[in-house]
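What follows is a set of structures to go through.
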Structure P
Amino acid sequence: MQQKDKVVVIGAGALGLIALKQFKEDGFDVTGYESRPYVGGLWKDSSDNTISVHATTIFNTSKFRAAISDFPFPETADVYPTAAQMHDYLCSYADHFDLRRHINVNTRVKQILRENDRWNLTVEDVTSGKISTHYFDRLCVATGSFYTPRWPKLEGLEKFAGNVLHSIDFHGNDAFKDQNVLIIGMHATAQDVTNAISNSARHVYLSHRHGLTLLPRFNPKGEAFDTNAALPFFMLQSWFEANMPSLWIWLLDKILGKVSNAAYPDLPEEWGLRPAPSIAIATPIMADTIWPYLQSGFAEPVAAVKQITDSKTVELTDGRILHDIDTIMYCTGYHFNLPDSLVPKTDDRLSSFDPYPDGPGTIPYLYYNTYPLSTDPAVRNSLAFFGQGAAVYPGFVQYELAAMAVSQVWQGNKSLPNLATMKQWHAEHTANRAALAKKYNAPPDGTFYTALLPFKYFAWINETAGTGLFENMGGKLNGMFNLKTWSLWWNDRELYKLLRAGIMSPTVFRVFEAGGRRSFGWDESKKRLRRDNEVYERAVRAKREELGLDVDTGKPVEAKKEL
């Protein structure tokens with residue numbers, strides 16, 4: 001790698017900040033462009049027409065799993081951080097690693113061209129309107145996945161006299177005072193909106209086509225739901241995904257179904273939430289926020305819309321008629337694609353490196369949803385798209401690992417396979433998704449996101465990023481036949497115990513030196529893992545106290561007295 005290869009990162013949200021920090025740390029000359037006037041991207045509640053969280057949004061991953069590997073959340077943050085806390089965290093990350101001086105905010109990328117083996121970016125200063133051109137050796141598009149709002153067709157919508165909007169244009173609850181609101185869709189955004197308008201609207205209908213798995217953020221002992229999956233579970237999942245994927249999906253469906261039934265028993269049949277689709281094709285919802293509104297009757301799950309019959313009346317597919325509907329809001333998500341200005345093009349503008357050549361919402365034409373399948377090896381080794389692919393794993397660390405992997409390739413420490421192998425992976429991935437969709441009856445309008453990658457993606461990214469985690473802690477029977485695992489047990493029993501029995505904080509990905517990304521080493525790792533687990537234990541005890549449980553055992557206090 002040339003020490004001063006110039007790298008540009010488009011976007012300064014979570015993905016862009018993580019990428020920028022990694023490339024900076026690895027010795028690249030980095031520049032970032034962000035069209036908004038601030039860093040942190042969608043995690044700042046905004047009133048414009050760009051995608052953002054709402055003021056009432058709560059992150060669905062606990063801070064113990066969500067954090068970036070070398071930057072833990074402050075202990076004062078909620079176990080499940082609020083939108084404001086998430087934005088503060090990202091801003092603090094940018095400050096801690098001195099990223100702001102590399103980022104040009106209020107700067108919109110207007111065009112990207114491939115010229116003379118370099119990337120030519122035309123950018124506009126949003127404030128002054130000034131246009132300028134800049135050249136870079138490598139390009140990372142890190143603006144995320146969601147861009148085009150999805151507007152499923154509703155028959156007879158032209159008859160409706162009320163307000164119709166997509167959640168991207170939802171900014172506050174004042175406009176919904178005393179209204180009956182019909183929300184199309186029932187997932188995370190619908191939950192956020194329901195919470196936001198709970199003090200103004202009269203009633204909310206949540207129209208959905210398919211069942212939904214409701215999960216609690218905390219288990220009955222006051223522990224964050226996602227902290228129960230420790231490192232042995234992660235390794236087990238990786239092995240099953242590689243060797244017995246159908247059995248693993250069956251097991252996960254059974255486990256999550258049992259948890260859901262225990263946390264939310266006796267759901268009314270008319271809600272239509274059970275049976276829920278398989279985890280293979282649909283993501284569950286952490287339902288703590290919406291559950292009180294379902295219980296009180298303020299929010300009511302209903303069947304899908306069949307048609308709009310007049311100015312305020314809606315007919316559902318089960319024959320029910322909803323009267324006096326004032327607003328219809330689409331909480332139906334977004335198509336995965338990029339704006340045309342961020343699609344790199346050849347210098348003659350006759351072709352492009354569009355990751356979605358078949359249109360929005362299709363499977364990206366990328367290797368591991370990151371690297372372009374271009375016939376030009378120089379393009380394959382200098383262009384990366386972040387946010388177009390992800391495994392079902394909580395938190396930011398998988399994007400950090402993706403940045404580490406790209407950086408290792410760009411430094412010349414690791415190599416991408418040849419184009420034929422990359423295309424073969426894409427063909428197999430496409431066929432596998434089609435098979436899953438057929439087997440589990442994935443609806444065309446469901447949440448079987450094109451960005452979802454098989455969990456064994458971690459094995460590839462582990463090797464390319466150089467974390468050493470699989471080599472040192474993996475293998476058959478969770479390391480029982482791995483000499484490196486036994487060596488760790490013999491040489492440092494405390495570190496072994498922290499890794500195997502402690503929470504799987506993102507720190508675990510920086511323990512081992514494997515010739516790739518920067519590691520902490522064993523001593524620093526133990527210090528950080530101790531801190532992670534101590535903060536976790538204090539949070540659990542505080543939650544148990546809040547719930548009236550015994551702080552040591554998590555059992556009801558009455559049960560302890562009886563003993």
Structure Q
Amino acid sequence: MARSLADRLVTSWVLRWTWQGQAESSYPNALPEFRPADPQAVREMMAGRYLLASKLVDTGGLSPFGLDVDHPDWWQSLQSFAWLRHFRETRDSGERQFARTLVLDWIGREGRFARETWTLTLTAQRILNWLRHLPLLLEGATPEQSRTIRASLATQARSLAVRGGLAADPVERLFAAIGSLGVVLAQRDQTDTVDRAVARLDGILSSQMDNDGLHLSRNPRLQLNLLTELTSLRRAAGRQTSPAMADLANRVDRMHEALDALTLTTGEPTYANGCGQVAHDVLVAVQAQALLASRRSRLLGGYGIVRSGDAVLIGDSGIRPPQGFDGDAHAGALAFEFAIGSDLIVGNCGPAPADLPESRDVFRQGVAHSAPTIDGEDMFVGGRGLSKRPSPQMELDSVEHALTMVSSGYVGRFGAEIERRLTLLSEGTTLVGQDRIVSQGEPRGRLSIRFHLAPGIAVRSGTGDGMVRLVLGNGQAWSFLWEGATFREEESVRQSASMGFHRTRQIVLETAVTSGCEVAWIFTRDQN
């Protein structure tokens with residue numbers, strides 16, 4: 001509350017004048033841009049069509065900043081100016097002028113502080129994107145236009161310096177430190193100033209990362225967003241050899257390794273804890289900057305990764321992120337995703353689409369994951385999470401390619417602990433699963449085990465009881481076998497990086513919760 005009140009004070013009209021940037025501010029060191037550019041995107045924007053965050057908006061020739069678009073991801077992508085990267089390789093003066101016109105239009109509309117458009121995260125991302133492409137924006141600009149852009153940059157940079165330490169949200173505080181370091185690196189070389197900014201950022205980053213290099217939110221999408229900015233800053237600071245810079249570089253390396261470990265063979269990060277569709281080209285560009293790849297079975301940040309042949313399975317223990325980092329936490333205890341080669345077989349639904357905010361809590365439920373649930377309830381209630389219950393257990397047998405996960409999240413309500421064992425066989429072409437009830441009193445309720453199938457997979461009748469056939473979009477066939485439960489098929493959904501929000505199918509196995517009951521199931525690829 002104190003931080004919030006202090007932020008309200010420094011952002012009041014009485015004190016905002018102290019942020020005013022100087023038009024003479026100099027940023028001679030452009031920050032590096034490693035993300036790919038798409039010249040077609042430039043032509044589409046000049047025609048009034050803005051494809052941002054997988055949503056296409058036709059402005060009809062109007063300024064995109066003057067539209068009221070009910071799609072938060074699209075709006076945030078517009079406000080962050082990440083799309084400036086597409087102008088990087090243009091040599092046409094008209095296209096460069098168009099990019100500068102959009103920046104000046106934003107300054108004219110949003111150049112004064114507004115809480116919605118000047119969040120620390122958006123401000124940091126906007127500053128960094130302007131600094132990456134400042135030569136492009138200033139080339140051909142009039143002296144007045146140049147002064148306007150430089151002054152706006154300086155004002156936004158000053159707002160980060162003033163408000164960063166007052167942020168109640170730890171992620172906002174982290175982005176403020178990232179943006180501030182970018183400003184320092186873009187100015188003339190000042191070794192002492194750079195070292196202080198690097199040390200401050202590394203201190204904040206260290207408090208928000210676990211020992212495996214994963215952000216405490218356990219959200220791969222946020223991990224990617226952070227690495228997009230940190231990788232650029234690391235390259236800009238490459239000539240710095242201070243101990244603080246070495247510590248930051250090592251931390252960024254571990255973050256790269258963690259993101260790589262949580263990426264399926266399909267090229268998508270696992271859909272868990274708020275992560276869904278991400279920009280595939282940006283993900284590939286970020287991963288190309290990593291020094292080391294993590295292509296091995298391991299436990300990482302509450303996830304279990306099992307690799308065998310061309311297959312990968314990622315299981316989620318369901319451990320709750322710490323308070324302050326759990327805003328996007330999903331009830332994904334004992335859930336898993338399974339892919340082999342370029343084919344996703346089983347996944348989770350992912351978060352609700354940005355234009356369906358009223359469905360946000362629905363997509364966070366356990367039933368939106370490939371996981372066991374009892375009576376359709378989550379393993380944590382009312383947002384309290386598992387922090388007040390025994391921590392989930394997870395064991396990995398790398399030799400047997402087996403992952404065992406145990407959760408006590410249902411003990412208090414249903415007197416039952418659930419144990420799930422997942423094993424990859426035959427170079428990953430077979431996945432064997434066992435879900436078992438361990439009695440902790442008088443077990444009760446109905447156990448449902450859901451498998452959300454990938455887009456394009458059709459469920460066909462099998463050759464006998466206890467088996468169905470799964471036909472992938474590419475024609476490849478798999479068999480699904482089960483025992484110890486009844487079977488039914490239902491509709492499902494998934495946010496696909498290639499198809500957008502897509503209707504899919506799900507398999508549901510059900511049985512009564514009794515002491516020692518066990519459900520066994522197998523996914524196996526047909527060999528013919």
Structure R
Amino acid sequence: MTPDDVRRLAEAGETLTVEFKRGTVNDDAIVEAVVCLANGHGGTLLLGVEDDRNITGWKPRNGKTNDAHIVQAMILNKTDTPIPTEVEVVNVDGRDVAVISVPDMPMPVGTKSGKYVRRTTRVDGSPQCVPYLLHEMLSGGLTAQGRDYASTPARGATDADLDSAEFDRFRRLCANGKGDRVIADSTNSDILRALRLILPDEGYQLTLGAILLFGTESALARFVPTAEVVFHELKRDAITTDETLHQPLFRAAERLYALIDVRNSEQELLFGLHRIGVPRVPEGTIRESIANALVHRDYSEVGPVTVQLSEDQFRVKSPGGFPAGITLANFLDDSKPRSPILAEAFKRAGIVDRAGRGIREMYQQLLRSGRGEPDYSATNDRAVIVSIPTTDADLEIVRFVFEYEDSTGHRLTLLQLRILHEIKAMGPETVGGLVEALHAPESAARAQLTRLAEMGLVEARGAGRNRRHHLTAAFYRLAQSSEYVRLQDTDPIQQERMILAYVAQFGSITRGKVAELCRLSPDQARVALKKLVDTGDLELRGEKRGAHYVRRRS
């Protein structure tokens with residue numbers, strides 16, 4: 001690492017993977033900081049940099065000369081499991097800085113004295129080291145081994161710990177709708193085998209998954225006490241309904257659906273002979289978000305799944321962050337359940353999409369209902385949090401999409417819906433603006449804009465990078481809006497009329513005023529004025545800042 005690299009790290013400040021320690025820190029503090037990073041995502045520890053980012057230098061350890069190899073060996077000897085770091089000393093403006101590269105360890109590690117800490121972030125996004133609790137280590141260990149929590153043996157559990165009514169519930173779910181009708185006729189034992197909820201090699205030992213799905217409430221309390229769900233209804237920030245569920249997962253899911261269904265009011269949209277009911281939250285979105293919370297939560301984490309419904313939002317919080325490999329950047333396209341066993345059970349029951357497209361369907365349902373996209377931005381390494389707006393829907397976009405799909409029989413794709421919503425909300429957009437707002441590949445955005453133009457849903461104005469896209473007259477006709485007339489004013493012929501009308505009224509016009517009047521870029525305004533000069537309608541007077549255009553004298 002070069003001195004410039006160290007300066008850049010110092011200037012950027014501490015992050016989830018970068019930690020600073022002053023130059024006089026003792027060996028135990030160094031080891032603890034290394035353990036903290038190793039139990040997070042690995043990273044870099046800088047010795048000789050203050051919390052305020054000033055580089056003050058690494059002072060000699062124990063009155064002796066600093067030696068990178070000695071520090072590396074000290075860390076190896078004082079950690080359990082030994083952490084293989086890389087240490088180098090970099091001189092920055094006459095001050096030594098020890099740069100310790102810490103790997104992301106596959107299993108929980110601690111100090112030889114028995115201290116376990118891990119790197120995480122506070123609510124404000126700043127990093128911190130917190131105690132690494134036993135249940136968190138269990139979760140991390142299972143993930144590292146590729147093991148499913150639901151496949152863990154429930155030692156001492158017997159058939160008496162299972163509720164026959166829950167098997168009947170599962171059979172009913174499978175027999176209805178999108179469920180697996182084959183398994184609907186199976187016996188309790190066959191269901192357990194089909195869902196991999198017993199371990200034949202251990203004398204048909206029941207697993208924790210069997211307890212989670214079919215266990216009695218007393219068995220849940222004994223074997224999986226973290227299986228808890230809390231429902232809150234809020235009105236004007238006051239809790240009007242508060243219900244806590246300690247129930248097997250299928251029963252808990254159905255109870256939550258019922259609690260929300262009676263509170264899920266609708267807006268009504270009349271369109272010709274059609275009546276469109278627009279619910280506060282689409283039914284499929286409710287089912288998917290709750291099922292995801294129950295199936296993908298980390299049951300080794302303490303804390304309940306919380307479901308809240310208020311005038312402003314529908315919010316679901318599930319303990320445990322995204323499964324390994326899933327991030328906010330890829331979760332729309334990648335599906336990787338924390339518990340494949342529980343996910344398979346919910347798919348067979350017909351509660352979630354069998355092809356793993358549930359999140360994408362949830363996005364589409366919300367956009368078709370005139371709602372914003374689900375907001376996962378509050379998600380962190382301790383919880384997955386999704387918020388869905390429940391305020392009045394945008395009925396104009398609902399009507400626009402419904403008319404197109406109803407008249408053509410063509411169903412808009414998710415990216416097409418996202419583009420239409422973004423343009424409707426933000427006004428005419430460039431390709432670059434859409435790519436940035438939607439976090440979509442530029443090639444995909446361009447292709448869908450072209451397709452939307454061919455479908456008669458989007459039009460473009462301008463040229464080059466300043467080319468902007470807006471909804472067509474069909475939308476503004478349905479919305480009974482005059483906005484399209486203003487957008488049409490950017491046609492070249494209309495531009496010329498507006499410019500000449502302005503000059504006739506005020507005597508002259510500048511390039512800046514043309515850009516403002518016609519909503520053009522400076523270069524586009526220059527081109528429009530040049531055409532009027534070439535046709536003899538205008539002539540240029542003055543230079544530079546004093547340049548302006550007037551009617552050419554006959």
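All of the numbers you see were taken from the coordinates with simple rules; none came from a lab. Note that the structure is a prediction, hence the values are computed from the model and not measured. Cβ atoms are built from the backbone, for glycine too; each structure is taken alone.
Using the calculated result -0.32, -0.98 for log10 I(q)/I(0) by the Debye sum over Cα atoms at q = 0.06, 0.11 Å⁻¹, pick out the matching structure from P, Q, R. Answer by label: Q.
A value of 1.3 was derived for distance in nm of label points 7 Å out along Cα→Cβ at positions 4 and 44; which structure in P, Q, R was it taken from? Traced to structure R.
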